[in-house]
Structure P
Amino acid sequence: MTKAKITFYGGAGTVTGANFLFEVNDGTKDLKILVDCGMFQGSKISDDQNRDPFPYQPSEIDYLFVTHAHLDHIGRIPKLVRDGFKGVIYSTPPTKDISAVSLIDSLGVLEKEAKNSGQPVFYEEADVLAAGRLWQTKNFREPFILSGNLKVTFRDAGHILGSSMIEITNGLKTIMFTGDLGNSPTPLLPDTEVISNLDYLIMESVYGDRLHENRGARKDRLEDVIENTMKAGGTLMVPAFSIERTQEIIYEIETMMEAGRIPTVPVFLDSPLAIKVTDIYKKYESYWNQQAIKENFHRDGLLNFPKLKKTLTTPESRAIAGVTGPKIILAGSGMSNGGRIIHHEKHFLPDPKSTLLIMGYQSAGSLGRQLEDGARLVRILGTDVPVSAKVEIITGYSAHKDSNGLLEFASQSADTLKKVFVVMGEPKSSFYLVQRLRDYLGLDAVAPEAGQSVVIDF
């Protein structure tokens with residue numbers, strides 16, 4: 001029996017910064033495999049963590065597997081390349097395409113922050129392009145030999161377009177890194193793939209201690225929030241993650257307007273990144289679920305309807321505030337910790353007719369978390385802004401499985417699992433899920449600490 005080692009360099013004790021090192025022998029030689037290389041997000045401490053040297057030598061890493069294109073999973077890849085990584089990067093094709101535009105977009109934000117703080121950026125555009133030259137793609141459910149006796153298969157996580165779970169086997173034992181697991185069913189994507197016969201599982205726990213509202217009710221809730229805000233003559237602000245959440249909401253608004261369930265008011269997609277990502281969604285229609293594909297077949301293209309206004313430029317974005325009457329604004333960032341949404345929040349949060357709709361996880365320390373927690377005065381762009389607008393929360397559209405969904409996913413391999421490592425969650429959430437996995441499924445589950453190494457039989 002050979003040994004392998006997993007070290008939890010990021011995404012342990014915290015939601016963001018996913019970065020796991022898997023050291024294993026392929027039958028002939030030792031390999032160092034990274035799964036994800038994400039950015040820490042949500043606080044000032046995170047900025048320092050992103051700049052810190054990696055706790056391993058990037059030049060010694062043979063492979064990097066990318067589960068999906070959210071920044072907390074890809075944000076430090078250019079830095080990894082800049083610091084010496086010359087191995088192969090693997091992901092699905094949509095993940096590669098979305099990562100390319102997302103990393104360039106993120107660089108613009110980082111440059112502004114660096115200027116304000118007097119700190120250098122930790123990667124440049126040349127590093128993004130260099131990463132792209134190392135990047136190869138594989139489709140879901142197409143096993144390939146990585147090296148020696150190691151075989152890798154990407155499984156559909158159902159989280160965002162192209163999101164994958166990384167399955168690695170040597171023919172005797174199988175380990176799975178889940179990345180983030182989707183809150184199936186979703187309007188656009190297939191359900192999370194059913195997985196069984198795993199020996200080791202490294203799984204997320206963002207909502208490990210919480211349950212989402214009923215999926216059947218989420219569209220009704222969205223309809224009610226839109227209708228109430230439009231009747232009041234206000235502006236509905238949606239801080240939307242540019243990848244997946246934005247596309248899902250556009251899809252829902254489009255179908256509701258088409259069915260006459262909500263007023264036909266202007267809908268502003270005010271995010272250059274979201275606009276680019278939406279185009280990538282259209283490119284990979286084959287990755288959608290069957291219902292969405294069927295609806296797109298008899299329509300003049302999904303994610304595109306007459307009331308949808310795409311504002312690419314800064315002047316177009318600024319002009320939205322001057323548009324009279326009720327309207328809907330979708331803009332990043334999803335946690336209100338940057339992007340164009342904060343300008344709209346500064347303008348419309350004091351308006352009691354308007355509504356801020358939170359539809360995703362809000363990291364501790366973010367403006368979004370403050371608003372979610374009921375703050376009546378927030379500081380935006382150096383100004384104290386009173387919160388007179390309604391703040392509504394819909395969790396059913398979360399892109400993450402809730403506690404029951406995570407438990408159900410693990411249960412599929414309960415008979416074979418030797419160890420479950422619960423990661424990518426705030427401590428309270430991770431520990432709660434650990435206890436549920438132990439109590440309900442009898443699994444040996446732990447929540448590793450940041451920097452902890454574990455040796456397994458593999």
Structure Q
Amino acid sequence: MADFDSIQQRETGLSQQLNAAQMAMIAIGGAIGTGLFMGSAFAIGVAGPSVLISYAIGALIGLLLMGCLAEMTVAHPTSGSFGAYAEHYISPLAGFVVRYAYWAAVVLAVGMEVTAVGKYMAYWFPAVDQWVWVALFSIVLAAVNATSVKAFGQVEYVFSMIKVIAIVAFILIGAYVIFGTRPEGVGFANYTADGGFFPNGLWGTWVGVIVAIFSYLNLESIAIAAGEAEKPKQAVTTAFRTTVLRLVLFYLLSLAIMLAIVPWNHAGTDKSPFVKVMEILNIPGAAGVLNFVVLLASLSAMNSQLYVTSRMMFSLSRGGYAPKVFGKLNHRGVPLGAIAVSCLGMCVAMVLNVWKPEQSLELMMSIAMFGAMFAWFMVFVTHLFFRPRWQREHPGQKLEFRMWGFPVFTLLGALLMAGVIVTTLFTKEFHTTTLVGVPFLLALIVIYALWYRPRATKA
């Protein structure tokens with residue numbers, strides 16, 4: 001098998017203009033989006049107050065994932081990221097399947113975010129069809145990504161900073177209400193009211209982990225962005241160490257406060273539960289302001305996800321697994337073809353918003369989740385292959401960043417992700433996830449065996 005340097009070499013040409021702060025915000029921007037602001041309502045409905053445990057388990061998996069990715073990314077910073085690692089350390093087939101599964105998942109996640117944008121705009125413009133907003137914001141963010149990676153990084157930094165400030169403000173206001181003013185019906189007693197802390201049992205809590213994983217999706221974007229970082233190894237290490245802690249605090253604290261203010265069975269799915277909190281507290285103009293923040297959160301996530309999925313397609317193209325046009329760069333170092341094809345999710349979103357506007361968000365979330373969860377699972381599997389082989393290929397050298405507790409924690413992450421994927425089969429809400437995802441994986445394997453493997457053998 002060829003040295004990994006050959007994979008890195010074929011993926012060169014991208015403009016290296018992202019700093020550590022921007023990379024951290026790219027991950028935060030992608031992860032704090034619809035999964036938190038809208039998906040949390042669904043997770044609360046399934047798990048009740050024990051959704052806090054659901055998100056804590058999701059955070060544990062995310063932490064283990066980041067550790068594995070950090071080790072491999074510091075050793076090999078490249079835009080192909082975990083797809084390139086799977087190709088080299090497991091097999092070309094593994095790299096092919098992981099890249100395409102992840103690309104398809106995030107393409108649909110982009111569509112899901114822009115679908116949510118349409119729902120948020122209905123707060124101010126209920127008479128306007130949602131697909132109009134979907135089309136408008138799709139064009140705007142596609143243009144931002146097509147400008148330059150520097151422009152993308154700057155826009156994403158601003159978007160992410162605004163919602164980070166808003167979440168901190170939400171936590172502070174909520175904490176003041178809970179511990180200071182203490183209005184009737186607000187308090188931690190809501191955790192055990194209406195069926196107790198586990199109203200749907202431990203099974204409901206575990207099902208909530210599925211939504212939690214989707215909420216944390218895009219943590220892995222730091223590894224993909226490493227190929228365009230100014231100082232890849234330094235930036236990746238710093239970004240990895242800060243991102244997980246921030247996300248865990250934001251998610252768990254905001255959910256804990258939300259559940260203390262809004263009874264879990266009143267969280268609702270018609271609007272963001274965060275907006276509902278502000279409506280209940282009756283702070284003048286706060287609901288509208290927070291809805292605007294939620295809107296920016298989805299735009300930020302959409303922006304970040306469009307970036308990572310276009311780079312994954314770029315990696316596929318440079319590896320000979322997609323048309324060459326998707327691997328071409330313009331004079332600014334931007335893969336315009338890869339960005340264009342990665343906008344398919346927006347098109348799907350527009351169609352679904354016309355065809356089934358009420359179910360569009362759930363449909364796209366369900367379908368997108370499998371590829372993302374499979375990619376996370378394969379990160380753990382790849383890391384099991386990576387560590388021993390890297391040590392064989394670099395005798396006497398030490399990895400600059402090492403995942404703690406190897407191989408126990410890597411295996412734990414793999415088993416937890418496998419459990420989450422299998423669980424989708426036994427849930428009414430997510431059974432289509434695996435039913436659609438597995439045939440898609442099988443189709444990818446067949447395509448590789450019939451088309452790409454014979455070509456690779458000849459080469």
Structure R
Amino acid sequence: MTVKYQSQKIAQYFYTFAVILFLVQVLVGIIAAIQFIRPDIFILNFNTIRTLHINALVVWLLAGMMGATYYVVPEESETEVWNYPLALFQFWATVVAITLVVLGYIWMGLDPQANKLVLGTQLLNEGREYIEAPRWADGLIVISVLLFLFNMFMTMFKTKKWTGIQGVLLFGLVFLALMYLPGMFYSKNMIKDQFWWWWVIHLWVEGSWEVIAGALLAFMLMKTIGAKREVVEKWMYIEVGLVLFTGILGTGHHYYWIGTPKYWHWIGGIFSSLEPVPLLLMVWDAFRTTREARVVTNKPGLFYTVAHAIFNFVGAGLWGIIHTLPQVNKWTHGTQITTAHGHLAFYGAYVLLVISMIYVTLPSIRGVKDYNPARAYLAFWWMTISMVFIVLTITGAGMVQVYMERLMGLDYVAVKTTYNLWFWILRAIFGVGFLVGVSIFVYDFFKLGREPAKQKA
């Protein structure tokens with residue numbers, strides 16, 4: 001088993017960058033959990049560590065999706081990537097840009113005065129949660145994404161061969177690029193600024209990212225079990241259509257308490273409640289297609305693919321809907337319940353998605369037909385069990401927080417002191433368990449196909 005087109009091997013560059021950042025993200029996440037208990041435990045403060053944790057998550061997932069695209073588009077277009085040197089340049093430009101941003105965060109963490117105002121914007125950190133990257137970094141990221149999209153579209157135009165999967169995939173990537181733009185301008189009015197800020201934070205995740213996930217899920221079902229294209233693409237259109245329909249209007253659940261008109265309570269509440277529907281369809285489609293399959297060509301890839309569909313529904317759907325209605329969100333807004341939803345949603349919807357694509361495509365990139373899948377399964381169970389308990393722990397902390405802050409009227413510091421010990425110690429412990437799973441996965445990534453033949457199944 002090997003790749004059909006040599007340019008598909010560019011995917012491995014992005015995968016490597018992604019898994020390294022994945023490991024870094026989890027390490028700083030554990031440090032952040034410990035800092036809730038011992039704020040002085042590390043040289044960098046909690047704000048810096050949290051920024052590194054979240055930004056590393058976003059970047060490694062995007063890098064993984066870019067890598068997957070470099071594999072999928074040539075396969076679907078039946079041609080080499082339009083410009084291979086441009087793809088390599090875009091990869092290294094991305095690595096350099098992200099490295100400079102990370103170094104800037106660390107620099108500001110060590111010396112807050114270094115974050116000077118230059119040309120009307122902050123030099124190292126713009127301070128907007130989740131999109132802290134400074135303006136010069138935004139420019140580099142935009143250039144990288146434009147080069148990436150240009151290369152992909154030129155690949156498709158070169159052969160004039162269009163498939164549903166590549167079309168939906170690239171639509172999602174274009175949408176992703178467009179949804180980054182609202183985060184690049186400010187408004188002095190806090191309500192307006194938050195309004196547009198959520199276009200980035202929400203529509204990225206529940207708009208473009210889920211569209212990309214739908215396309216990649218269809219591709220993986222074809223590659224792992226030989227599912228018929230016309231069948232998976234039909235369901236892909238239905239799922240993606242529902243994701244966009246519910247996700248775009250579901251943005252309203254972020255507008256409840258920021259000063260926007262009250263009609264957002266109705267819009268956000270109704271359409272947010274419908275968001276689990278397309279996710280449930282993805283689960284049903286995966287199981288239906290799997291049940292009908294006669295030949296499984298890639299068991300680890302299929303395992304992670306089905307797990308992605310399930311935990312996408314559980315994390316993004318169920319853990320989202322438990323606090324999305326305005327009547328409930330009134331009490332849970334800004335508590336650890338939101339944090340629990342975020343952890344499980346990202347793990348199910350995107351972490352497992354990228355890992356799925358790695359196990360589906362990496363064997364062919366490295367020319368491996370048979371390999372031992374034991375580490376792939378072991379990594380999954382370590383990560384999944386640990387994540388489930390992390391989420392249950394944070395959910396418990398959120399329930400205590402809601403009761404004591406919102407119902408009893410206690411202040412944040414007093415409440416944090418109450419639930420701090422058990423919840424955050426448990427979170428750190430299960431975080432270490434998750435790190436074990438990630439370490440096994442990272443080790444397997446670098447060893448897959450490179451071990452002696454006797455070690456293979």
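If relative contact order in percent (Cα under 8 Å, 6 or more apart) computes to 16, which of P, Q, R did it come from?
Only structure R yields this read-out.
Output the label of whichever structure in P, Q, R has the greatest value of distance in nm of label points 7 Å out along Cα→Cβ at positions 148 and 196.
Checked P, Q, R; max of distance in nm of label points 7 Å out along Cα→Cβ at positions 148 and 196 sits with Q.
All of the numbers you see were taken from the coordinates with simple rules; none came from a lab. What you see is a predicted model; the values in this text were computed from it and never measured. Cβ atoms are built from the backbone, for glycine too; each structure is taken alone.
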